[in-house]
Structure 1
Amino acid sequence: MKRMKMMKKAAIWMLTATMAAGLTACGGSGAEAEDTGDISDPESVKGTITVGGWPSGDDAFKAALEGFHKEYPNVEVKFQFTDTTAHHQALQTALSAGSGAPDVAMIEGAYVAQYRDSAALTNLKEKPYNADELKDDFVEFKWDQCISADGNAVRAIPWDVGPCSYFYRTDIFEECGLPTDPKEVAELMSTWDGVLEVARKVYIPGERWLLPDASYLYFELFCNRDYYDEDLNLKIEREGDLDCLNAVIKMREEKLDMNVDMWGTEATAAFGDGTLASVCTGSWFGGFLKTDYAPDASGKWGVTTMPGGVKASNWGGSFLVIPEQSKNKTAAWAFVKYMLATAQAQNEMFEAVDYFPAYKPAYDDADIYGKEDPYFCSQKTKELWVELANELKPVTTTMMDTTAEGCIYSSVNAGLEKGLGAEEIRDLVKSDIEKATAEVKEQQIQTLKDAGVWDK
């Protein structure tokens, strides 16, 4: 019972006044509009709604907007998009103020634990939304993240998941005498010794590396894993973690990784010019390669499962919410339900921006999920991601997770710079996380006590 409670726990942590100062709210909601109609009668749903989020989300919605307007011809949709951090800060400011929020807002997966207990968001479990009717259609671990601490509210609807994959340059692997077939690559790299073998063959001093930063191999062990147990005790030790860290240490000692952050400008350029031969990340990275990082490398990339035997890993994903202050919740819910709970819209958005659907009925479209992707050497990449998405299991999501994730990357690199051993690095990661999350943890515990779901 405790386990079930904790899997559904998270408490809203309001951003401080300092963080919110000077920020502009997400703009006008549909405050001028009147809530009208019933989505069972689409033509009765009328008015204007505002949808807020971050870039790429708007491209996704625009790809599916024609179908939405055919279904709901009397609803006008306006978009207000900014960068991810500014969007979440402005949204929190608007929710705290009680005005200024959009009618529909995107929530990045790392932030959902801060929102799903917020009374400032509409409880979609209640009538007329009845969101519980949809839960079996979504990837289980993703739906679980939408549920409030007491289990009585659904504050968000899942959009996408990010099943982790290994992206690699097939032409470079072939040049180095390595296999290029996805199954053969996965088999070779299923052990950390195998990963090191590949890294050594790919490496050309000062010219080419296997990975941007070896520390991300350790980070991947924590994707879609519990950071905390049901008593909110930090869980760092896990199967294979020291073997992974030892491989990371060797890779850095031998200069086999480029030693740059994978999101920095150096790495971005290196993906395009062949300086970097591979990366471990969520399925959505495929879209980045195609459109931004390596658009001229079609037919030179492959995708397979994660190295080191890492399974059922997820990185990223997002949700849609409806602020309580919206004046046109019917139209807002029509938009959310159409975009996230119809196969047509999910697949149109997926093909536009590579947000892999959390909505399982979308996978039934054989023309999409059985299709060969010419960019990835004609692989049926979507079949792989369906398999990986279906393996994802629910985890204990807490407000501390985002901070913990950040500590893993920085603390491992700090340990590598100091020349620490595997156990010492793990201890450093644990210590840094506990220090960084201490205040937030106490706030969460108190909130859970106030909600009557903390009996420790």
Structure 2
Amino acid sequence: MLDSSVIPRTRKRLAFDHLLRHVWRPRLMQFPDARHRDGDYTIADAALSALAMFSLKDPSLLAFQDRRYDQNMKNLYRILNVPSDTQMRAILDPLEPDLFRPLFQDVFRELQRGKALDPFVFYQGSYLLSLDGTEYFSSQKVRCPCCLQRQHKNGQVTYYHQMLGAAIVHPDLKQVIPFAPEAIVQQDGQTKNDCERNASKRLLEKIRREHPKLNLTIVEDGLASNAPHIRLLKHLEFHFILGAKPDDHQHLFSEVERASREGRLTTWRWTAPGQGDEAAAVQCELRFANDVPLNQSNADLLVNFLQYTEYDAEGRVLKRFSWVTDFTITKENAELLMRGGRSRWKIENETFNTLKNQGYHFEHNYGHGQQHLSVVLAMQMMLAFLLDQVQSLCDPLFQAVRAKFSSLRLVWEHVRSHFHHFQFVCMEHLYEVIFTDAAKGLPAPRYSRRYARDDDW
């Protein structure tokens, strides 16, 4: 028997097992099935198998197939029949990617009910939602009708996929809460490549429909600080903090300098300690001006300008960032808004970098298909990432397991190893065994009386 007195208790409604069994599986069972005959494998089984593959951080479909007959697939992931790699691809390929968007919404509602989102509140009751695009598939041989195309000077063509990701971030938190991404793919009836700007419009409109009352502050890079996009954000009732570069906004920066000459630009400096024991202190500077025209063509579109600069001891510029925002800037909130603007990087560092370099194998081609397979699998991987982020944020047991190891990679290695060699009742059971080292010297862990044998499918 495991010593339950030393085991952290999970938050049941936000735990892996509850979300997968009682939130996601019922949703997947409702997916429309256009197949002409009932097969041995349901859409739910195929989708949950893909989710299990990404949850276990298997590097390929072949590696995943080594587990296809494991009882743990049924116990932990509620999969009745695990399809083969060919069958999984065939079932998932025709599915519309937007079918998976409600699964992200389901988790978000559970986080709201559990007050788990309270630490993410940024300013005036809003959450920071960071948007950015990334490429996750590239080939000169493999393609599908949705592939974008890159023409090279030597005549070769590269086929690739991109997605626009969105995640709730906070300057003081490492965890992020990803929303359903938007695929940047060749659109039906179009000969030109889709682009991040068009995908952003589609994604923001979907988010507002899905969360009509959610108070969000959109943070994006300098590509977003254009008049049509800002008008869209205002129309959808989003706040914004958007990067702005001098080369792209010459009129804006000239107006800022005019505001400086007229005494309407507020500037102050302070000294901050350097990073590291021997690092020299840096001089920090904030400048801001409110009600500045974005450009000459849109003189009626006024924005508030904020700039942050770091100098070394000799006065040389180390870093400089500029933003435009709809928040009225004051000395009291300028530093907070600056930190919010810099939080945009969290979607690159804590999201895309994690997916590509910390065990998720985001850039591996798990399957490309002839319709939507590549996008559907990317959605599934993001769902697995969301599940991991929720555990990291809300599950004391998972947090205790994470604290035992020096990296997340080692956590996933232990999860895979235990999953492969021992039988478990649920994911909580697996985490408990890893936390207590209860599997050492045992052919298989015993069922614990703490777990209900949940047959509610």
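Bear in mind that the values in this text are calculations on the coordinates, not laboratory data. This structure is a prediction, so every number in the text was calculated from the model and none was measured. Cβ atoms are built from the backbone, for glycine too; each structure is taken alone.
Thinking only about relative contact order in percent (Cα under 8 Å, 6 or more apart), which of 1, 2 has the largest value? Could you put the intermediate results ahead of the total?
On the way: 1: 25; 2: 21.
Max of relative contact order in percent (Cα under 8 Å, 6 or more apart): 1.
Suppose you compute percent of Cα pairs over 44 Å apart for every structure in 1, 2: which one lands on 12? Before the final figure, lay out each step's value.
Values: 1: 12; 2: 20.
Here the read-out was taken from 1.
From which structure (1, 2) was FRET efficiency 1/(1 + (r/R0)^6) of positions 205 and 221 (r between Cβ atoms, R0 = 25 Å, to 0.05) calculated, if the value obtained is 0.30?
Numbers: 1: 0.30; 2: 0.80.
Value 0.30 for FRET efficiency 1/(1 + (r/R0)^6) of positions 205 and 221 (r between Cβ atoms, R0 = 25 Å, to 0.05) corresponds to 1 out of 1, 2.
Could you figure out which one of 1, 2 the value -10000 for helix-only ellipticity at 222 nm (-39500 (n - 2.57) for each DSSP H run of 4 or more, over all residues; to 500) was computed from? Could the numbers behind the result be given before it?
Values: 1: -12000; 2: -10000.
Only structure 2 yields this read-out.
A value of 14.9 was derived for mean count of other Cβ atoms within 10 Å over residues 325-332; which structure in 1, 2 was it taken from? Show your work: numbers first, answer last.
Working: 1: 24.6; 2: 14.9.
Answer for the origin of the read-out: 2.
Comparing 1, 2, where is volume of the Cα convex hull per residue in Å³, for residues 93-252 alone highest?
1
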